[in-house]
1. Please state which of the structures P, Q yields 23, 10, 4 when semi-axes √(5λ) of the Cα gyration tensor in Å, for residues 28-67 alone is computed from it.
2. Have a look at P, Q and say which one yields 3.7 for distance in nm of label points 7 Å out along Cα→Cβ at positions 12 and 132, as calculated.
3. For which of the structures P, Q does the calculation of percent of Cα pairs over 27 Å apart return 43?
4. Give the label, chosen from P, Q, of the structure having the highest value of mean count of other Cβ atoms within 10 Å over residues 164-171.
5. Please compute relative contact order in percent (Cα under 8 Å, 6 or more apart) for structures P, Q and give me the label with the greatest value.
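Nothing in this text is a laboratory measurement; each read-out follows from the coordinates by a stated rule. Because the structure is predicted, anything quoted here is derived from the model rather than measured. Cβ atoms are built from the backbone, for glycine too; each structure is taken alone.
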Structure P
Amino acid sequence: MNTLEAIIIAIVEGLTEYLPVSSTAHMIFTSSILGIQEDNFVKMFEYCIQLGAILAVVVLYWKKFFDFKRFNFYLKLMGAVIPALILGKLFNEKIDAVLEKPIPIAIVLVLGGIVLLFIDRFFKNPTILKEEDISIKQAIIIGFWQCLAMMPGTSRSAASIIGGMQQKLSREVAAEFSFFLAVPTMLAVTVYSLTLKTWDENGISMKGYELLASNSHQMWLFILGNLVAFVVAIFAIKFFVEVIKKYGFRIWGWYRIIIGSLLLLYFIFYQKA
């Protein structure tokens, strides 16, 4: 992976992390189309540049994240992230295996798009119009919904937003809580990838931080990727909130169906050719 390719992947991550379109799928497809060799560093890079996108939420909503008097807010996030931590650990190897198969991911993109076409009709008359009214129990249920995103192509954002709307949150509040929940969830993924997960580099087993430290170019790409993802995510979050206020989720449903169908055709016919 060269510097330009890293910047492109980071832009894709920043644009799609908080949209209900699956950032993982978009990064995998972008890497494939660019012809980037899918080695262990590239896989770790795609996991860990989510850290930049996480910081964008913390900066935009810093009053919530640093209001230490609101202990209930932190309890809700901790309760909601536990299902993903447990199931993510249990199914980590299976998830990695699916990441190498783009056709099932493209199919999931299309199916998720069909769901989004009708989601505004499914969950009408919300009763929770601000984050403070979300109970810890509801937060945990949303956390279980988020686990659906362990299938690449589903979208962590889409799964948690749908879970929020199922729990009677307005679509704006569901989207914002999805942003908040991304912080501990993606932070856990990044920390795990850097400090606990073992990566094979030329027959040598390394932790993520050792893999970065072994190559100055890879360290540079890691830092640059997170910076780019951070800046792009700030604009993407603001854009997404405005779009769902005006148009709901239907537009994202059509986007997923179109992109998923095009990618499905690409991987079935073009790559085989």
Structure Q
Amino acid sequence: MSNFWARTITGLSMVFVLLAAMAISYWLLAGLFFVITIFGLWEFYSLLTTETIRPQRIYGTIGGALLYLIITSMFWFELPVTTNNQPFIPVLIAIPLLFFPFVLEIYRKQPQPLINIAITITGFLYIALPLALLNLMNGEDVVRFWQFPVILAGFFILTWFYDTGAYLYGKQFGKHKFFERISPKKTWEGTIAGVIVALLTAVGLHYLAPEISLADWLAIALLIILFGTFGDLAESLFKRSLSIKDSGSILPGHGGILDRFDTILISVPFVFLYLVLRNLI
């Protein structure tokens, strides 16, 4: 099977699973993101492990998964940060998670302790936090179209259409390199095509869900375009620095979890911040 068809089948399968989970149950979707978090963390730490650099893979994966669960549960249940003027227990658990790597590294006797600590904590911020924030776009009071949470579904649809438009057009007609030093295959033609497709998709989403203004849909699309592109380039930078093609092999045609979700991981925090400031979630 060619890489194109493997990529297409895998991509469509993931779209189906994600949309089905989104329509069926909040907890099913949260569980799916939880599994992706675990695989993504393990892949990230494995990717950056070398003979001299040894991030805390086991603790990082467990700690990142706990951080994901804490953020998801606190916002879904609207748990307080404090109770009776005392910090709420989940908050007390979440804070030390970011500092235990310093303690654990003391006993590991590794040649690059600061790099090990930095990579371990980066996994929390780069993977666990963004995936947890996705659940916050799927609250009980968000606008829905049929059974789908409009903003969360729209976020993924805009991302998919942007990526697909850029990939297909760039593959066929791309000539001028966009950022050759980091991503040799990305072209200006493909990027511009992706931008146009994403903006047109934002217009279409407004007609499907007019409760969200056109200006907001366009703003969300622009944030995805800008920071999603940075996310793609950042992951390409990781792989290029390690002289590897893919971050993993779990997804046929795509590579690893990070290869498939690179656009999302960097764009989620910025889109989430916009939604909060606009009182859309």
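1. On the way: P: 31, 10, 5; Q: 23, 10, 4.
Source structure for this number: Q.
2. Working: P: 4.2; Q: 3.7.
Clearly, the read-out refers to Q.
3. Working: P: 36; Q: 43.
For percent of Cα pairs over 27 Å apart, the value 43 is produced by structure Q.
4. Values: P: 21.8; Q: 19.1.
Structure P gives the largest value of mean count of other Cβ atoms within 10 Å over residues 164-171 among P, Q.
5. P
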